[in-house]
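Multiple structures follow.
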Structure I
Amino acid sequence: MVEDQIKRRGVTDKNVLHAMETVPRHLFVDEKEQRIAYYDSPLPIGEGQTISQPYIVAFMTEFLELNPNHKVLEIGTGCGYQSAILSLLAKKVVSIEYVEKLANSAKRRLIEMGYSNIHVHYANGYFGWTADAPYDRIICTAAPTKIPEKLIEQLSPNGIMILPVGVNPFNQSLYIIKKDLQGKVSKERSLGVRFVPMIK
């Protein structure tokens, strides 16, 4: 997976590649999906949600430029796979999931697997999570129709956010949002993607 799908498509951060090699992706999907867990495609995880394809997970994670002191906000826990990747690269991961069943199962799975620096909350991620704000990095794995102002507010100075944005699943792009030390915000559009919509 890492050699054929991720390295060859331009992801070079050694820490990200190591995290992708380390986290057992097959344990985050249903048993019937495990034989194809490492294919280059998203997979269903129930409740109309998906686990992102490995390349997109690595691509988005690399853009965050994580270090071991960072506190990260993740919107869209899903099965917890992206959370696990982040947890190996950052000090603390706060993850928000809107679907209660997924939030509960992800929390249980991550605890059982020993990921002790991930804190999963059942809530509406469109509004972020003010209790632990601000965040050095923010990543969204569901697509709003526009960039939520609450998330920009909760991004630290010198922070980076990456998220898909689009009015429908067939017209989405990743955006990289950066806030400088003075609080000025810049926005850069990246590759086209297809994510489940973010609930507002």
Structure II
Amino acid sequence: MFRNEENYKYFLKKFNEYISPIALTFSYVLIPNHFHFLIEIKDKNQLYNHYKQLEINREKSSYKTEGDLNYEDFVMQQFSNFFNSYTKSYNKRFNRKGALFVDYMRRVLISDEEYLRNLVFYIHQNPVHHNCCSAVDEWRYTSFNSFYSSKPSRIEREEVISWFGDLENFTFMHSLKNIIFNPNLYPNL
């Protein structure tokens, strides 16, 4: 799925184009054969405003009203457009045909803050777990290092840090190499 640095960067660019307008991003990781995003879909008003802007940009003179828009379909269409856009570019770049994404996108409802903390940890530990690196701060294609940066970011840093209490506890939890998130506790991952 990702063969070189250009692939990772382009995938994130397309994510920002298609998904950032409709979702808040809390953490992510991209590794050579898969990725994880912890996101929250924005409220209906924000979704509708984005839908309207897309229709205006397409120069459509009429579009669905707020009450007529199927929000779930609109969100899923944005993901479909994102995946299709990346796949077309990837296929062209590597002279290949066909689907790039084998499985359908999986969604999991997050029910509590402990689960949120575990997911953030799981996502950031993923490159270590898959032997891409030996420490979470070594992998470039993850949201982990953005929590220590003052640069603008689309990651909801303050909110995520608040789930851990503060940045010091966030750092401490991520430094515990012996604690591995047990995905068997959450079979929908």
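Just checking, which of I, II has the largest value of distance in nm of label points 7 Å out along Cα→Cβ at positions 55 and 135?
II
Here P(r) over Cα pairs in 10 Å bins from 0, in percent has been calculated and equals 8, 32, 35, 20, 5, 0, so which of I, II was it run on?
Working through the options, I get structure II.
Supply the structure label, taken from I, II, corresponding to helix-only ellipticity at 222 nm (-39500 (n - 2.57) for each DSSP H run of 4 or more, over all residues; to 500) with the calculated value -6000.
Derived from I, not from the others.
Tell me which structure, out of I, II, gives 15 once relative contact order in percent (Cα under 8 Å, 6 or more apart) is calculated.
The structure behind it is I.
Among the shown structures I, II, from which was the value 2.2 of distance in nm of label points 7 Å out along Cα→Cβ at positions 111 and 143 calculated?
Computing distance in nm of label points 7 Å out along Cα→Cβ at positions 111 and 143 on every structure in I, II gives 2.2 only for II.
FRET efficiency 1/(1 + (r/R0)^6) of positions 71 and 175 (r between Cβ atoms, R0 = 25 Å, to 0.05) computed as 0.05: which structure among I, II?
II
Where a number appears in this text, it was derived from the coordinates with a stated rule and is not lab data. The structure presented is a predicted model; accordingly, all values stated were derived computationally and were not measured. Cβ atoms are built from the backbone, for glycine too; each structure is taken alone.
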